[in-house]
Structure I
Amino acid sequence: MHRLTTLILACVLLLSAEAAQAQSARYQFVSSGDVVQDKNFYLLTLLSRDPRARVVLATDPIFQTERDNALAALSHARSNCASIACVANDLRLSETDIDRIGDRFAVLATGPLQPVIRDHLRPSGLYQRYADLDDPAFLRAVWKQTARGVNRLYGVYGLGEAPLYSDIDSATYKSGDGAFFQTVKTALQVSVDGAGPDTGFFDPWSRIGLDLLMISQRDEAARFEPLVAGENALALRQAARTKWARFPYTAIVVPGAGLREEESGLSASGALRLRLAVRRYQKGLAPFILVSGGNVHPNKTPFNEAIEMKRQLVSLYSVPEAAILVDPHARHTTTNLRNATRILYRAGAPMGQDVLVTTAESQSAYIDSEIFRTRNRAELGYQPMSVTARISPSDLAMRPVLTSLHSDPTDPLDP
């Protein structure tokens, strides 16, 4: 009887987990019209677009005081600042500011903002690392991540602080560039001109932070979006009809390689990886090939690796477009795996089933190394996938990890 009870409980838990995934995977994201904001700072999008949140911002006296202070800081920066450092000093939130606002959010988390947490923030999956926290701690953590992410835009794309990878993520202009400062002054003027009764307490600060990213033309996070209606539309429709259990793996994941300076289109290394993937696909190992790689090497390259790989899969190997999932945003091997997990999750692939990661032998060995696991812990805070088996020198069976859904604005080109 005990064994039967245990089996029943295990089945119930499995069904509950599958139901939770299905519900979250069907979550409909709210749009602000600014994809870069939506992907990096979804909390701000909800605060400006969700009717319940807007009522809170409009009526809460503490948020109204914060709004008045923010508008005064914006006006001062426009009229008095003669440097980027002055603008950042006026507009960036201090840790004291962040803590004070976070405390207010925590109070409201069990009151008027609780439905926003329940209906949007949690099911979005974008704050998965905080999922086990109660609502006040959860909302405080979401806010702090958001605030520090916006502040980071001022540091990296305004003041010239080092990004994660200076050779591919850097600002276009130096902070002392006169023309750059004049463009920032114009951004301040535009923000002052747009201020009105619906301005949120965060709007002046976050808008200028995002404008600094825009001025550097670092809009990589927005490119090819919405994927669900564009590059991945056919494959997602096919995924809805897929009998996943019929295949050993849910997808064959091909991580990017990056172009050398003398190359264009798709790199030779990327093209060779595709050959390996096509062979596995033709053997029926998975219903999809998932190609991953953004506009990365060399810095600001016009060639997107995943798009180039998809083009070659169709033109050279006659792989149906409906069998190709594209991640055109990943900038590192860490995020190749993270983004693949996200796309498969939203496609409805079972997270308890392995993917096959197929790549060059050297990269495969790297992915299966303690060096890579250490890098994941340092840069992501978790492992985006776990190795379940070494299949060949070029192939690893890997299990997706749902923490990968968590958005990371410290890497604003691909959060």
Structure II
Amino acid sequence: MLKLNQKRRKSIFIRAAILAGTAFCAQDAYATDGYFLDGVGASASGSGGVAIAMPQDSLAIATNPATATALDTRIDVGVEVFAPDRSTTIHGNAFPTPTGGMASLNGYYSGNGSNPFVLPNLGVVKKLSPSLAVGLAIYGNGGMDTNYKTNPFANFGAQGNAGVDLKQIFITPTVAKELTYGQSIGISPTIAIQSFRATGIQPFTVASADPAHFTNLGESWSAGVGFRVGYYGNFGGLLGIGAYYQSKVGTGKFGKYAGLFNNSGSFDIPSNWGVGISTGIINPVTIGFDYKRINYSDASSVSMPLAPLFTGVPFGAVGGPGFGWKNISVFKIGMALKATPRLTLRAGYSHSGNPVQASQTFLNILAPGVVQDHLTLGASWNSRHNLIVTGYLMHALRNTVAGNGSIPANYGGGEADVSLSETSAGISLGFKL
């Protein structure tokens, strides 16, 4: 009977995995290290996002593919409920109407017209031998969503809700090899699928090289391929060291928004890299530290400032204006306490650089990815039959970037202050096969 039940559980998990994988096509994503995820998988998410040298479940391969050799054969299917709180306050604006009256944008605006979001993830690792493992991870790499039911640009003539919706999905088959005892390398070809839509920004079409492909055109899709490589070293279970590099992913263009993003709709996914260390010296506690660097400068539509617009370079042109995001560093610390043979408790903290500069907040009303400090808690319960239930909570403290010279005189001057906080809760089911 036990053997039959195990077969049934495996069948249920496989079907759940397929469902989770296909569900991504209909999901929004919203992230916390700029627009990247703070952590992938329930175990890492409960530990401050730490995973480079601290693998805890199969989704660790999404961060560092080399960790596959350190994991048992298993499958993990998870879901997260994510609720960001985004807003902007505009003050000091004095935009003149054609008749000479004042139509200022001043006021408080909530961008929470869409909330919450449901984000699934899937990880599988298969040990082919003691030194060789393969795997697959499917997850939301990042995203951004705003929906202003009261349009901040209405007094410019904008109509309907204002906002953007960016989704990025990664599919990463993985192979990892232990070269010598405890020393592994891994590689994951990265298949990236992304979509974008924008609404309610009609007044800015006059500043576009292609006004017909700027706003209110529904979802536009693009895809590309890159790679992730990693190293993981396990030194007697007392010390772990890891590193990874994710290449830039050159994707196809968002054709429907060729007049918004520079180079006729280009929106590549930036490269990033990281290093990590973990230690189990203080038994039964494992502590991990990660450092990550995200190179938003790889994606010109994200990194270019608004300034080119005022030197005659329109939206959508080569070298055209963008969101003005800068490269950021991310620091994470997390711990996992083996409280009992079946219960593991987790906690963590991460601090992310803020990519949005004070001079660039006007366009970032649509993309206020400014949170920096994240607090996490989590726990796992391991049943007698290799079923592992993991849950976590994350809260990103509210951060506000006050504009400084942010609204150009052409648009009435003044400042746009953008704010964001986030709360999420997630659960996953893991099964050792």
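Coordinate-derived values only; no laboratory data. Since the model is a prediction, treat every value here as computed from it, not as a measurement. Cβ atoms are built from the backbone, for glycine too; each structure is taken alone.
Out of I, II, which structure matches 39, 28, 17 when semi-axes √(5λ) of the Cα gyration tensor in Å is calculated?
Details: I: 39, 28, 17; II: 42, 20, 20.
Derived from I, not from the others.
Tell me which structure, out of I, II, gives -16000 once helix-only ellipticity at 222 nm (-39500 (n - 2.57) for each DSSP H run of 4 or more, over all residues; to 500) is calculated. Could you put the intermediate results ahead of the total?
Working: I: -16000; II: -2500.
Derived from I, not from the others.
I have 5.0 for distance in nm of label points 7 Å out along Cα→Cβ at positions 186 and 202, calculated from one of the structures I, II. Which structure is it?
Traced to structure II.
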